[in-house]
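Any read-out appearing in this document is the output of simple, stated calculations on the displayed coordinates, not a laboratory observation. Bear in mind that the values here come from a model prediction, so they are computed numbers and not experimental data. Cβ atoms are built from the backbone, for glycine too; each structure is taken alone.
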Structure P
């Protein structure tokens, strides 16, 4: 029987306890402070303690200032489609974005309420200039998510890891353009490990006796991130549902998210809590479903959202249509970015040399060809030499062969066609 608990190694205080088809306790904000809501014989009850545990007391301070948010009670939501439509309308009232992304954002928010049922999760990623609406999007969509937690204000790494381990839920990371600092490096670890179950972060910390010992932190969970530029790590970027916001021309949006916003967000939190009680045991990822015409990676990161669509009239809804449209947009954007990558440029020159000369091209010849073709546009190309070209080919799974002329590149046809297709390169090198 599956069992989950927050924190993963509890003492006397917890925030969440669930055993499949047996028990389920959630943290709520009661009139006298934090307490538990739990489901027993189909009914939701409330109490200050549950199964010998009490709520994590220090979290109350974060809830009071809005850095961490929990529902107040479980309330009726009607149907899944009604709740999703309410979330969509809520986002629209306070944030300006494209229609298909509006549906994607609503699906993203709702999937966070059952995120433990998925093996891997997407991150929601805003990229744009200051004033474009990145922070507003993070705050509005985050307000409808399960256990939104703002960590941008963490002064050091230690409380940040502790907060994530204890609270779980959805991280809201504002202006996530991290400098080369300790906390920046630790946030990168959270992003690299937090998308998939079974990838905790290990840290060496002092125990009660003052000795260093490894401590494990579970950082798995959904994350909404915004920043001005893409991550340097392509693997992290590829796990993101990316959106570039536009400067709004709408005049009906409030300048500040005040009392009415908080009231509506609280109502959605309450209804989504009841939905979580009703669905955490039953939601399962349909691993066999595929969005046609998109790469396996895109299908993987959108799988949890497709699962939510499957709860709506057999999946035949506007949400599935909008999700398909957004997936196609993601594919086009990804292909455009890959065409502009150094891998694409190097492969383009490799193909041109391969078809225009008798001998297999060397890494040095390819480096020189790239320099001559793109060096005028990019003065930083001085870093590209034969050694770097060879390394890039090896990263793409292509081995070099050393001969008297240097290291040559020979790629078998099937592998060559696969690489060309991935980076949008024609067989004639175009």
Structure Q
């Protein structure tokens, strides 16, 4: 036999859903009947049983006896009367389980999603069914549920280091990281070994700097409504770039993507958090002009609305973007279009340990409740410590932001649902690797 996994399906939607196994290969059929059938809202499959997780999971195992260079799989579909099904392919090899979305279209009333966790060498596959929504325009779609809600109490999915999906290798290391700058200085940037320098920096970028894989517009089209934007001024080219150890995306491109999305979706509102600014000197006004000229009248004015203003007030004034800018001296020059840091709190967990992260996130929710009336960012991120980074650089270890995501992202959704009853912004790295986004968005839906 192959890798075993504990699997359950929870119905978080408002619909009665029928689960069907469409087809499969090289997965033991024992137990398969317990993850098929009809699930009422709030219910789950299997309904009962006995195993080390208290009977709420069904144990399935990949059958490798007749497998020839092929992975095992089974194909699940969630059916609701009168709509297309939502599907997932659950796959297994000798080492682990994983999933692939197979929904034929986006017309289903529900969305079947999954998180795969590895516990004590065994896979735990959490399948969840949520009410479906149009990701590009979910705020408009949920108008009746959120229009009277203070904006700082609307649950918003966000991304950490949002614009780090690309590496501008011609510019090399950025000023926000001593690590990448030191490596670049030692590797003869621009000299005969420049190709080696580019290769090494790209490897470091992919492991320790890259936190997202999708463009900003793609993130917003998937439902993201908070962007964490860290900017550095590049002296030689006199341009602004997002950064995280290396220069990533030109700010002109950033603003074009944001404007295009907002033009296409006039009821969507995004938080743009410019919270780390490097090598700026006297360039703050130039950056602010670039941001605000790109947004035009879409930029909210804090003299008109506040974090605790209802969403309908933002809509009534045509506001689609809140620009949070973490440099107090420049703010007063823009008459309310740049929102000062006092309007937002975003405590950094500062840990590389999953259980410590859980505890700190719970503490931060208490902090949010004790400080109402401002935007609040709950950071679901792990940060590698100095020793881990040293191992990665000096000994070619396996440390990477994406690997850390595999340790925590699969649990964030469960924590949000069970432990955190007061949400605003929730951010993760590589957001598409977990089911947090539908969990956060649909939490705004009022029955």
Structure R
């Protein structure tokens, strides 16, 4: 074995290039040997490691294979253009100022190269993140290694969001909120049509009235729905998609979600008193109104709301539905008291008015059925009005039954169903059911 001992190797010409060996040669560095780099090294990352460039990047630039970069986006978003992909090429990126969530770092592949199997740009939006990307082949392109998750460099062509209880149905993702929360969109879809989300917003239902003998049914919470054409499910008859003001096109921001509480029940003791109205639910620009309180025998009228409460006083005393007015209507009127005094009105529902008391039967109005959550489900049924006869049912969709002869039953939780009125003894009315918000969008 030949051995050469020198203190310095320099190119023959000034600023020239010195080449060690020929293609296919192997140079071995024995154990215990240290190599110190006082200049700039590139191309040494082909085995999965990058040499870090300590000049912080504050504007868009093109990366060199084998280098890692500290990227500072405090002054605005920055794009890192990847070099042309070749097997083993490596680039690393680190969030210098923990600012990627405020001003994203976009990673753009060269030409038709892919990132994680997609030809879309990747978005780095996690504060403090550091990732290494290695080019593997034309099928997957650049893959994330050191961070461990390809999702850290997300480049899905669809919406990426968090919040609520997340499930899937077919090619869609569904977020269900049964209480207040935040729908947080970290990335929008590449196709504008996929950013119009489907939603259902149901407000809290009202409680039934407590009469000195009979209580009227509480109105259901307002029911509003839009089905985007890209999410294939069966919507309710109240689908408001054709109307532009009803559509919600999401952006990469946070959307507070309000889920209305149901109206509290009225206790057994005391004189005639109306129920409690439900509370509003909301998502983005869409608000559904709480249900109108049920009236009470013999002097208390029903009140207005998403759906109106049943009437308990003489004459036309039902509560009006669809208050405030929207199109399609978010609910229906309550029913009136029987003129002969045999019963009080049922609460209005999403698709039908509450029944007028007739020989004691004051059924709540039916709710609306939609498959937005993947299963056909009825919601926003009106509460039944109490009577001196049986069959005072709540409307389909969570409406509580009117009492016979005892207390009214509560509207079902997270349906916006109205509560039933109390029966012909000194008993309590039923509480209204709380509301719900569901958001659905295409993700594959």
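Observations
- helix-only ellipticity at 222 nm (-39500 (n - 2.57) for each DSSP H run of 4 or more, over all residues; to 500) from the coordinates reads -13000; which among P, Q, R: P
- For 5, 28, 39, 23, 4, 0 (P(r) over Cα pairs in 5 Å bins from 0, in percent, for residues 168-207 alone, calculated) the corresponding structure among P, Q, R: Q
- Among candidates P, Q, R, the computation of distance in nm of label points 7 Å out along Cα→Cβ at positions 128 and 224 that gave 1.9 used structure Q.
- Structure responsible for 1.12, with Cα Rg over 2.2 N^0.38 Å calculated and labels P, Q, R on offer: P
- For 3.3 (distance in nm of label points 7 Å out along Cα→Cβ at positions 136 and 320, calculated) the corresponding structure among P, Q, R: P
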